[in-house]
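Presented below are the structures under discussion, each in the form of structure tokens.
Read-outs: derived from the displayed coordinates by stated rules, not from any lab. This one's a predicted model, so the numbers in the text were calculated from it and none came from an experiment. Cβ atoms are built from the backbone, for glycine too; each structure is taken alone.
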Structure I
Amino acid sequence: MAQSPLDAVSPSDISGYLKNWDALSAMIGRGRSFSGFERHCCFLNTGPSSGNELGRFADISAASGFDLIDDGRALARVDWDRDGDLDFWLTNRGAPRLRLLKNNLTKSANSSWLTISLQGSTCNRDAIGAVLQFTIADRKQTRVLRAGEGFQSQSSKRIHFGLGALPRGEKGQLTVHWPGSATETIRDLIPGNHYHLKQGSPPRPDPSSPPDLVAGSFPASAPTEQARVVLTQRVPTPVLGYVDFSGALQKYDPSDTGGSPTLINLWASWCTPCVAELEDFSDHHASLKAKNLRTLALTIEAVSDDGSKPDLGDAKKLVKKSKFPFQVGVTDANGLRLLTVLHSKIFSRERPLPLPISFLVDKHGQLAVIYRGPVKLEQLLSDLDLLEAAPVVVFKAAFPFPSRDGIDLFPLGELDFAKAYQDGGYPEGARRHARRAIAAESTNNPALDAANRAR
């Protein structure tokens, strides 16, 4: 593990260190893995091939069942089902976050074993640091009771000895070097038993058992880009320029909303779900207008990936035929990039925007909800009521289950968005947010204002 430097660090070294973290964060934002997908592995000690070797190991990950398609992290050993062999709890960076691998040795293979749990009296109660030596049939094994093994792991404090084949009726001797200077020897321990040993007292059987686990199943869901994301901490939206279908240059300015919320929708005429959603907005325009909602639907068909001349013919035909009762227009590459930068900053992932996608903005120009994919009318009407709701109500709507989000630990301030827009090639937006941060201008968002004042 890396350690903090003991000597003074120059400002240039600190700057380089922070730049490296920025580069790492950008790499992860583009979908790269922090670790490179490290599978759990299992190695078998095959013993030395000659007298001067310490030993060799063979990779038996596949044969043992460890070779799962997981991005592994921690591993803990414990005889969970108390059958005398060691089982393993595994944790992963992604799903499934937790696995139990049960060691199902046959009775003949799992012939003899012994486990000891310790309790200190004059040393620490858990006897961390104790050294145990178990001798049976002229064979000696040594174990050390540790507080933590490996990466973020703590195996069972019950010490396990695997003994192999033994003559019938064989008994063993245990020597415990307790932390400090005390040493204790216990004789005539019978294999196949769990013992509890308190310092200075004779051993006694340990009848404790783990809780029963009921195997469950989780039906796999089909991958989808569709989602409704309620922001527990609202963020400013950028100024967007666009052209309406009469050819006039227009502008959406979040500082001039007229006291109304706005739904910014991105669509394309070749996108069937987009067209269906626009028709749904049109059919229920009266219900949305009653909620004082302003709808701005912008096609992305003027943006070309290969530099070819855009064709707006189908978009114009759709607008002319449908006579949408709300604002429609055409965004350019700059407007699409601004919304992509905003989306990437919130999700920490640099990915193209799906279609359709909608951004629900409150009357203060703050982004409140993102709809990746079509949004149902009932959901949109409900979320309009959510715009004026108390924070506790917003939190409940944002999470699918009761939880603590910890957003107070990582508030997004104006400077965060200034940097995001600067990195995205939009200096004007970066300057606007930087000025607001310097002036600590109120955003009508208490958490955001507190973050700006702290900066």
Structure II
Amino acid sequence: MEPSTLKITKNELLDIDEHIVLRLLTKVLISKRSPNVEIKEFFEVRRPGKVQREAIVDIVFFVLHHKKRLFFSVLGSNNQKKFSTVICAVLKLATVIWNSSDNLALNMRSRGTLNAFKRFELFENGFFPDYSKVSIRFSYPVWIVKNLAEKKGNDNALRALCSSKKRDFVCLRVNTGKSKVGEISKRLSLWGVENEVSPIISNCLYISNKIKISKFDAYREGLIEIQDFGSQLIVKLLNPKPYSLVIDFCCGAGGKALASSVMMKNTGLIYAVDVSSKRIDELNKRAKRAGVTNLCPLVVSSLGDSKIENLSQRASSVLVDVPCSGSGTFGQFPHLKWQLTRKKLAEYKGNQSKILNKAASCVAKGGFLVYSTCSIFEEENDIVTEEFLKKNEDFDSVGLDRCFSAKVRKELDPWIEEGVSKGALLYSSPVSKYSFYFHKFVRQGKSS
């Protein structure tokens, strides 16, 4: 099957050389590096127009999202085909499906592509308890499908798999310490950027993921930050108060610490703790841009670092967003699901439990602790928090009904899975680009 020039119609007529797409797709599929890295390097040499480039990237990611299903559809009962022939067939099938034109099957001139398309559609009938067919339908490793079904039940497992879609929006957080939501929304509109204010978080704006927000003055001035809805919601859940002492464990580049500072009206003190000096350096840059002055960044060597010990039972609020499998981001980074193993998942769980217990030691009596992940696995979520509660009898769970208003809970209800232990999983959805798990605790006793 020889590559040819494709006429791809999606919003407008595009001339795309299939040789270019094929080379990029092959490079991405066989590479151990992130697809985004491969794509960036690829386009440093080849420079198609912006619209063509976006179409090429969309097609490549369509293949990554549906890789297993596309390959099974193309191969059928013949798994002896050459790799190059299979890749060409996968690309042709992916392109016509991505194109989504009317009467798709009728418009296919190649019998091979038509038969592959029919098999692709039949895989939509993959349901539990047939793990193999479900894994093909959603293009997931069988072990993950089985794990989700056994730990969450078939209905919630299906819900988790269905949520793993690529979202075409980006969430912004308006820095209300320096600007107002209405002003930023108006400025974006004047720049030709369509935007929508979240009905749940008043300073959260949705824009297209095609927009490069860093080119705008409002970003460079620290008036807006890129921060997903779920990440912003976790800070609302923490609800840090002005003039209080707050700790952001595993703070990374500090998005939640910066959002906490706004809620605290730039008062009190926020200890931003991480093992990476690079991430702390990035946080310092972002804090300066945002006008945040109540941060105290701490680079620690390990959980036994004396800097952490010095914070014992001092904080009124502690947020611990632990390193995790990133399974809540599979919709945006589909290659990660093929890199994850059972062994890695078990390692994450062990480390998460240690980090959670250490973070809890910093919570003062009457203070609050929020544990969060961007994972859909029970091993990293409810199982970790249930074990924590058994070992730490001076902590109690705080249910969602005590964390959010009835209006917010109603808005979140279609996208939330609540656990028995009062933790909750917010699925990737029209409101949140990524899936996030969160669980809030309170330490018994009166604050001093």
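When mean count of other Cβ atoms within 10 Å over residues 163-170 is worked out for each of I, II, structure II gives the greatest result.
Largest in Kirkwood radius over Cα pairs in Å among the labelled structures I, II is structure I. Looking across I, II, the calculation of helix-only ellipticity at 222 nm (-39500 (n - 2.57) for each DSSP H run of 4 or more, over all residues; to 500) that yields -13000 traces back to II. Between I, II, which one scores greatest on mean count of other Cβ atoms within 10 Å over residues 227-234? Going through I, II one by one, mean count of other Cβ atoms within 10 Å over residues 227-234 is largest in II.
One of I, II was used to compute FRET efficiency 1/(1 + (r/R0)^6) of positions 139 and 235 (r between Cβ atoms, R0 = 41 Å, to 0.05), and the answer was 0.80. Which one was it?
Matching structure: II.
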